[in-house]
Structure 1
Amino acid sequence: MRGFLRLIKRKEGYSLIEILITVAIVGLIISLGMPSYKKSVEMSRARFAWQTLKSIRNGERGYRLERGNYLDIAEGAPDATWNLIQMENPDYQRTKMGYKFSVESEGAAFSGRATRVNSAGQGLGAYTIDEAGQIQKESGADLPEVAY
């Protein structure tokens, strides 16, 4: 009978040690996974920049076929300018993806640029694309290599 009463009067809940050990294990798991998570997020942002640069190149080629020259597009250009090369303004994605886009043209050549920026708007490096479709990473930029 005494054994049965002990079972009924058993304490409820967890001890402080059990909670601390659980929190430590969860913290360890998160700390091990965080670098991999950050790398995959940065890689998806870089792929977004590459795809946008390819779209810019296609739009510039179409614009040149129609008008005979490439179009300059400054950072922060209005929607109407982007619409001329049949694109939506990619700067709307900047808050999520962290890139600013611009295009410089000179005669029969152009260079599209995707600049990686932090939340304060400081440049962290850039990718560029030329009229031949070659995408290059700015020298010294701490940006991932994207293979397509």
Structure 2
Amino acid sequence: MRALEKRNREKQETLEKSWQERQGANKEREEEFLRLQQEVGGFPSRLQAETERAKSEATHQTEQRFEQQVLLMTKEGEADRRLSELQIKTLEESVARQTAQMAALQKQLDEAKQQVQDIAVKAIEGASGARALSHVNQIAMEQAKTRSGQA
């Protein structure tokens, strides 16, 4: 009987030990289940927070890119404006220089015309004087002939 009691006691101890192990495992599973349940319960708010964060980050990056593009376009516009102003200034200087050259050339032309006119007048006067001198010489010769013929 004692052997039977001993076996029963050993069986009982084994069963109790097995029961405690199962209870421990069940308790661990129950704790894991509760933890997972809490985590799943937090998913909607976590999802909302992550969505908001991603949205905010995307908005921020898009705004930065837009600001960079605006800044770049502004700088390009400024550079184009400065280049245009420089081209206009260069063209205005070229026009002023050419206008001055034209005025100088016109003055030279006017002076040359005046010189030609002066030369022409002197030539005409000189020619008239030469004709008059020649005519006076002819008259003097005729008078000299007439006087020599009378003497």
Structure 3
Amino acid sequence: MAEHRNGSASTAEAPSLGELVAAASQNASILIRSEIELAKTELAAEAKKAAVGGGMFGAAGLLGFFGFIFLSFGAVYGLDKTSLDLWACFLIVAGAYLLVAGILVVIGVKSLKKIGPPKRTQRTIKDTVATLKTRGKKQSASA
């Protein structure tokens, strides 16, 4: 028992190691739950922002699509002012679009072939597993 300055023993006992561990575990659990709740709240707010941004991109994409259609018709009718027939003008514009689409496909395929596994993440996971294995071996050897 602990003694006060005047030499008398204290009436309150210090908590046992088990009580301290239980309290620490409970506090850690509360802390983790609070952090998760905070993360949920923050993510919900960010998700709303992302939804608004996504909606704006969708609207811009739709308007851009309509604009592209009208520009295509403008290109066709611009070519029609030459001595070409209207059907030939449509074929020329469609052929140009198919050529651009083919070039974009080739670039996209080359870009996709460059994608690899997340090397840094794989390396850190292997390091973590190795560290945990060696610590487990050290702890079991010292026990």
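Where a number appears in this text, it was derived from the coordinates with a stated rule and is not lab data. Everything quoted here is computed from the prediction, not taken from an experiment.
Given a value of 3.10 for Cα Rg over 2.2 N^0.38 Å, for residues 35-122 alone, calculated from one of 1, 2, 3, which structure does it belong to? The value was obtained from structure 2.
A value of -15500 was derived for helix-only ellipticity at 222 nm (-39500 (n - 2.57) for each DSSP H run of 4 or more, over all residues; to 500); which structure in 1, 2, 3 was it taken from? Among 1, 2, 3, the structure yielding -15500 for helix-only ellipticity at 222 nm (-39500 (n - 2.57) for each DSSP H run of 4 or more, over all residues; to 500) is 1.
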